[in-house]
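Structures for review follow.
Derivation of every value follows stated rules applied to the coordinates shown; laboratory data play no part. Quick caveat: nothing in here was measured; it's all calculated off a predicted structure.
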Structure I
Amino acid sequence: MSGCSRKWNPDSQFEEEINNIKIKTKARQNELDDKALRNVINLKSDLFVRIQENDIQDWLLINRTIFPLVAKTFHNSISWEKRKIMFSEFAGYIFGRNSSEHILAQKRDFGIHFVCNSTEITSFEF
């Protein structure tokens, strides 16, 4: 009768199980990183369309004072402002401030200017 000549070693079995978990975790993280990168690329390519959406424009108007003021003028008793928002702020709004997409967007950030008054956004400059 022949059997396995190796004696069971719980330490080596545990180490092997841990290594398998690490491999699966790394593969899953790579999948998540790839998805986040695709999301950022898609957001960049759809940016002009996305910033026209009402919820994003509402968010910009409500939060406009947190974005740097580039220029300001008055016309017909209305204050007009040109402000700068970073692309990563859009990614943070859409995907969450702690998302992989927001972190990736910060690495290759760029500014977007918008002209607004207290009730409307009239233009964007990329």
Structure II
Amino acid sequence: MQQIGNHFIAVPNENGLLLIHQRRAHKRILFEYFTKVLNSNKGQSQQLLFPKEIELNKSEIRIITDMTDELKKVGFNFEVKENYISINGIPPECQEENLQFVIEDLIEQHKNSEDLLTEQQNT
């Protein structure tokens, strides 16, 4: 196994070489974890020593507000403020240093699912 340019991992297999995009693999792992926890209703929360504040625009605040129940079920503990969220607890599988990325990714996935639903309703 070898890392290539901080983005890929090269792993030899029986068919040759498998290239894995690290960020996408991480997204997939988090997606699988959150799906499993959401379906089991057994989300745990790891409390942060100091709250983490993440600035968001009004549209993103609306999306986070819409997702509050689901986010709390998987282990996020947070308060929504005017232009940021203050996160006090995170799922055990989530790393504090990746929190900004995770929240932005969850918002993006929610936007994409809303767009897909709207597209399906219009056809």
Structure III
Amino acid sequence: DQGNYDEAIKFFKQVLKVEQVALGHDHKDVVMTLHHIAQLHHKQGELNEAVRNFLEALEIEKKLYGSDSLNVAKTLNRIGNLHLQKGDASNAMEAFIGSSRIYENLGLTEEDLSIVGFNFYSLSLLHPECAAV
């Protein structure tokens, strides 16, 4: 129900304000709340807003965990999927390449490898011009 998502977003935005005041902007709890807000926007089909929240979380994750962390790779992957759903092949490819480089540097697990492979496969089906990259 649309109203429930709206209420949930409103709630998490209030939580976010409290966390930012109490914990500071660059805190892991702020990241988690931004992820929740992004996921709710995604469920509502508000893909641009979801990307915006994931990008904000990504910047904090880079500060907290480093640019080559697993957290950053997973968030880049989520951002890539959102761009793919929006039909934005260029930004999807950029996010997927960033994610795959981090996974490669960290040593891919089978699960991570299958996620990265599926994303590139999906991108090539929807945007054949990207398949040669």
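Matching task: -28000 is the computed value of helix-only ellipticity at 222 nm (-39500 (n - 2.57) for each DSSP H run of 4 or more, over all residues; to 500). Pick the structure from I, II, III. Going label by label, the one that fits is III. Assuming 1.25 is Rg/Rh (Cα atoms, Kirkwood Rh), for residues 67-106 alone as calculated from a single structure, say which of I, II, III it is. Here the read-out was taken from I.
Given a value of 146 for volume of the Cα convex hull per residue in Å³, point me to the structure among I, II, III it was derived from. List each step's numbers first, then the result.
On the way: I: 146; II: 165; III: 102.
This value belongs to structure I.
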